[in-house]
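Undergrad: Please find the structures below.
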Structure I
Amino acid sequence: MDATDLIRRVTPTDPVPLEAVQLLVLLAVVGFVVLAPYVWSLVRLLVTLVHELGHALVGVLCGRRFTGFVVNGDMSGHAVTVGPAKGAGRVATTWAGYPAPAVVGAAVIVAAGRGWAAPVLALALPVLLVALVRARSALTAVVTVSLLAAVGSAWWWRSDSLQARLLVGVGLVLLVGAWRHLAAVLGDRSRTSDPAVLARLTGIPRLLWNLSFLVVLALSTWWAWSALRIV
């Protein structure tokens, strides 16, 4: 691959319109993915991975050191960042997990509609490579390698239309998955959930932390829907 070819593969294109029928088809596919138990048991690993990488990214931005993460088959997982046990950085890192899938999902939908699918896929590749190095279980490595192969293939065999629709579909899955994750944590009374840890770190009730997740998910959903209506 020469420099010209590489530049072509990462260059944004004109906005890719998504017609009403195509959107309905995508929504139907996403609905099947989310509602079919066996399919969802596999796809939800993507939501968990984004959740954990959300912890990791915000941790790094707050000056913490990301050392590893695990994705489990039951939709749980954990990311390890090294730094002060208390303080704003720890709070922000802990808080970032549940909003991450919704924010990323909305962002890729908006980017796809504006013709930025190729740059988004190109950016995802190094992120997933770093994640692979930090994988701390066989399942986590398998999930990450599978995503690397899928993203790499979509990026290499560039089709503006296919890339845009693929990202819209992935974005919708992440958004719906974020709401399912939130529904699960709302009923979680354990002391190890993110809201429970945040409550211990700050003294602010877990109800308010759950409310903050709800607000971000609602805003992300509105942002994505507005973009889809424009497209």
Structure II
Amino acid sequence: MNIALIGYGKMGRLIHELAQKRNHQVVCIIDEGNRSDIDSKAFREADVAFEFTNPESAVQNFLDAFEQNVPVVSGTTGWLEHWETVSQACRKANGALFYASNFSLGVNLFFKINRKLAELMAGFPDYQAHIEEIHHTKKLDAPSGTAISLADQILEFNKSWKNWKLNPYAKHKELPVFSLREGNVTGTHSVHYVSEIDKLSIRHEAFSRHGFAIGAILSAEFLKGKKGIYGMDDLLSHQ
């Protein structure tokens, strides 16, 4: 595949490296200094664009890519309040978007475990749940998109909580989410259910960014030739 990279930070550079090892070719790199290149022949030659930037620029990047008829794989978090705008634009352009808050195959299996556990624990109101996420100090958004996904899954199955809230702002009927920023931690997520007599926990710990990058590349390979909106459940069902 010919690929474009929108955002050339740590994840963009790692995708570049690993994609070449899978015999893909990078035809366009767009970063802060050459944002206008999204309207270029080189960008339009891409079979897919990887978008790993920030919440402030992600939505416009999607819209521009759809206009250029380039499918998008994105892992940028913090923009989902604009989901309806993006999804409508994608369908109107007959485009393609693959979005995931986390591309790690392990994390997405963890999501499935979380959903099942939330369903089981819904019948045991004596257990109070909370979520903890730990990331490196350069991660700007809090809580992480992965933690938000975990919280939303719990709320889907368990009506003990009305919504989630970043701790220490959580009140009664609000699911607490704790966000810590430490050193060079790649990403650790835990879900805990605590009663007066015991504690039940599930946890995923990433050792490096490679799992995220490989998952993103597999998503791009899956997306090639498709139209519409997809996520990690679609990819996992084809593994």
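Values quoted throughout were computed directly from the atomic coordinates according to the rules given, and no laboratory measurement underlies them. This structure is a prediction, so every number in the text was calculated from the model and none was measured. Cβ atoms are built from the backbone, for glycine too; each structure is taken alone.
Undergrad: With distance in nm of label points 7 Å out along Cα→Cβ at positions 11 and 219 computed per structure, which member of I, II shows the largest figure?
TA: I
Undergrad: Upon calculation of Cα extents along the principal axes in Å, for residues 43-170 alone from the atomic coordinates, which of the structures I, II produces 46, 30, 24?
TA: I
Undergrad: Assign the value 3.7, calculated as distance in nm of label points 7 Å out along Cα→Cβ at positions 35 and 59, to the correct structure from I, II.
TA: I
Undergrad: Here relative contact order in percent (Cα under 8 Å, 6 or more apart) has been calculated and equals 27, so which of I, II was it run on?
TA: Source structure for this number: I.
Undergrad: Consider the structures I, II: one of them gives 2.3 for distance in nm of label points 7 Å out along Cα→Cβ at positions 139 and 163 as calculated from the coordinates. Say which.
TA: Source structure: II.
Undergrad: Still on this structure: Figure out for me which of the structures I, II the number -11000 belongs to, where helix-only ellipticity at 222 nm (-39500 (n - 2.57) for each DSSP H run of 4 or more, over all residues; to 500) was derived from the coordinates.
TA: Matching structure: II.
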